[in-house]
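Nothing in this text is a laboratory measurement; each read-out follows from the coordinates by a stated rule. None of the values given here were measured: they were computed from a predicted structure. Cβ atoms are built from the backbone, for glycine too; each structure is taken alone.
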Structure I
Amino acid sequence: MADTTTRRPQELELDDIQGTLLRQRPSPYVGAYFLLRVDDPVDGRRLLARLVPHVASAACWWDPPSSAWLSVALSHSGLQALGVPQASLDSFPEAFREGMAARAARLGDTGENGPEHWDAPLGSPDVHLALSAFAPDTAALESVLDVGRAALRSLPGVRMLYRLDASQLPTGRTHLGFVDGIGEPDVEGAGVASILQAGRDPHGYLPGFGPTIKAGEFLLGYENQLGRLAAMPQPETLARNGTYVAFRKLHLKVADFRRYLRDNASSPEEEELLAAKMVGRWRSGAPLVLAPDHDDPDLAADPTRANDFGYAQDDPAGLRCPLGSHIRRMNPRDALADTMVDVRLHRALRRGTTYGPMLPEGALEDDGVERGIVFIFMGADLVRQFEFIKGQWANDGDFVGLGTEKDPVIGDNDGTGTFTIPRRPVRRRLQQLPRFALTRGGEYLFMPGIRALNWLAELDT
């Protein structure tokens, strides 16, 4: 593999990159996701033409063209519905052409997680356009949604199929009570894209975190960790500065999670420790590697300190952060340094958004209300990044010597699973691990650059 860590950083065309790829949304926020079907390619292209001026780029993220942050992505069938030539459609990778539903088995989406149980229209060929809009408050969100409503009223060839409201909870955390969005990859050339900008040495290294990751791992048209450009669909105008998106809607079984903690702990304090062991961080975001015995909110509040750790030297046996914990699976950091696996080849940018109201504090029974999280994974290679993370790291314990154990939080558990907590002199092994995250649907999408969106809007078929 090419060593590119000392080369001159690549310059990214930030004004052409949809901002949500490299920037964090405002906090607090209100927002929504929309899925649309295009029945008339002309109307579909006209809709894009009206939306593009409102899409915030990575260069103007802090001063967006509208009062809200708008992003646009398309499925393979959506590109076809807009009239993209067949030769171009065929140049996209197989995983994207097939779609998430067709590849459900390799993601652990079987049984009650299977596509036959997904919320319509997720996983169907009817999903053509996917829009997201986020704003600091409801008034700002509605102002940009008014633009979309007006466009749809005048464009009968485009139909909205689905809306999912997704706003930050009053706690600023997930429904399970954890701070989210910590430990994102640091993208070379992205400027202040990451919270991990401080403390870097002249060679681009972060304390305890390794080098920044090449932009080509997340954006088409740039050099990746292998020292080359990723395969790009054609024409280049459509591909450059684009990325692939894995959209996942997960229903969280909050009451089940709370009961499992209660049933396997002898006190509220032990419940909190058990929750931290399963995730790898305390609910505040403080990592177990640095705060093994009790939560440390001050540590969690410092983004450079909260990520200034590794596993190879600090916790090789998982005595602090269990080998099978959620964050250790999602990013093994330096724990695999002595293997053939280069962790940087399997990272993905991630955005998580909560939906649904909070389950009342202390409630241990499900109230039947839909609540959960929307995960957005973004990267230049769906198979090497998202599918590898989900299929291998989340649902296979072999890579850390745990056999059939799966991720204790998002893994495809069925009530017979186990979770091992290393400790001395005797390890603890939790039994009958249920499924806490239920897949409600998903899509593979392509998020073009802004010039590419204009190219699509101007297609002459």
Structure II
Amino acid sequence: MTSAPTVAAITGRRRPALIVLCFVQFMLVLDDTVVSVALPTVRDDLGFSTAGLAWVVNAYFLAFGGLLLLSGRAADLLGRRRVFLSGVALFGAASLACGLAQEPWQLVAGRFAQGTGAAMASPAALSLITLLFPGPGERAKALSIWGGVAGLGGTMGLVISGALTDLTSWRWIFLINLPVAVLALALLPYLVTESRATRRARLDVPGAVLGAGAVLSLVYGLLQAVESGWDDVAVVGPLLLAAVLTVSFLTVESRTAEPLVPLAFLAFRTRAVANGATLLFSAAFYAMAFLLMIHLQTVLGYGPLEAGVAYLPYGAGILAGMWLCSHALTRFGMRRTLVVAFLISSAGLLLLSGVAPGDSYASGVLPGMLVTSLGCGLSLPALTVAAVTGTTEENAGLGSAVLSSVQQVGGAVGLAVLVTLAARRSDALADSTGPLPAATEGFSFALTVAAALLVLGAALIATLLGSHRSGSAVDTRETPAKPG
């Protein structure tokens, strides 16, 4: 039973709606990485301290990751279009505030507001797409486009940031969001009707507070680990708090009549495996993007614009993988497609790990970048399809929010662990080998670990994910995962 009229009823407007929703998602994911290249210029212009500068990145990450579950469930209960449009409006206003910021605190506050808007818009948008394309085959194609665009946004953030920082001003990395936000606010009300869960339920406030608190504490602790090291009280305290809040959250959810996240929802096998694999995938790729950008500039001597342009083939590889993904899902099934995609990405990371000082771009950086991006383009859409398998008009927002939360937490884990591993390896070798060889060894070691994470993800998928073929791509029956 669905609400009337359902989102899926507007068949003639589905394609333009998908385009608008994908443009917004591109913008939201782009802002995960768009400030990376511009940070030195931002520091000099606004007078940031070294510690304060990190919060230009962390404030967005923290709000986006911490508020996803609450926002996704709110979209199911209050209306997905309403929550999406509210999130886009907040994101647009915050982008304007960031672009006009005159003091460090203004930029950090604007970034937190951006992350809050993104947390509202992203799961609502994905749930709208899930309902716009209810047929298994068409849903797989639509989500392949969605997942590929998301991956492209993360990559293009580095390219756009380098170009705008060099050619105009860092302020334009935020101001370019405004046309997309205005376009979405103007068009989407005419393309998509409102939809919400048909069974009226109250929002689980205790679960929402505990769940958001657990994710916020976890992401905060992991982000601090990159700056302070794992033994710092600013890291240990939030991680312990996250563990306590997680246990409390699971206890409350198991005893609540209308939980924020029903435990049976998390136990559905296909979604559980997809989210577990997404955690490993995000850890590997967020860290790779960060480490490679640093490596290009500090070891290979690229400038900001040159480093950004060097990433362009990565976007082309993602598009190629995205195009292949929908065909692969239909012909080979979910499990085989994902296993092969993860192994391709792993091989690409191993190629990138061998990039050393003096290597040319064409023979050193490009081969690994192309292989890695092809695997990424294959993986992202397939993981998205699997992660929202079996969701309905009652819980589409929740399924989308769980996937997005896992992506953000995985990214924070990858940055905290792999960047720390790279730094410690480099520090240990700096005195004996010199700074550039030491930095190269740290980079190589971290990417090798990232490749191992993807191999582990492939093994998880091959072992636990059922074999699905044809247009359905995945089994939509609610079969809980078996213990162990």
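Could you tell me which structure in I, II was used to calculate distance in nm of label points 7 Å out along Cα→Cβ at positions 264 and 392 as 1.0? Only structure II yields this read-out. Out of I, II, choose the structure whose coordinates give distance in nm of label points 7 Å out along Cα→Cβ at positions 216 and 344 equal to 4.1 when calculated. The read-out comes from structure II.
For volume of the Cα convex hull per residue in Å³, for residues 288-367 alone, the highest value in the series I, II is held by structure I.
Quick one: helix-only ellipticity at 222 nm (-39500 (n - 2.57) for each DSSP H run of 4 or more, over all residues; to 500) came out at -5000 when computed from one of I, II, so which one is it? Clearly, the read-out refers to I.
Each of the structures I, II was assessed by distance in nm of label points 7 Å out along Cα→Cβ at positions 80 and 408; the largest value belongs to I.
Matching task: 1.6 is the computed value of distance in nm of label points 7 Å out along Cα→Cβ at positions 136 and 336. Pick the structure from I, II. Label of the originating structure: II. Comparing mean count of other Cβ atoms within 10 Å over residues 32-39 across structures I, II, the highest figure is found for II.
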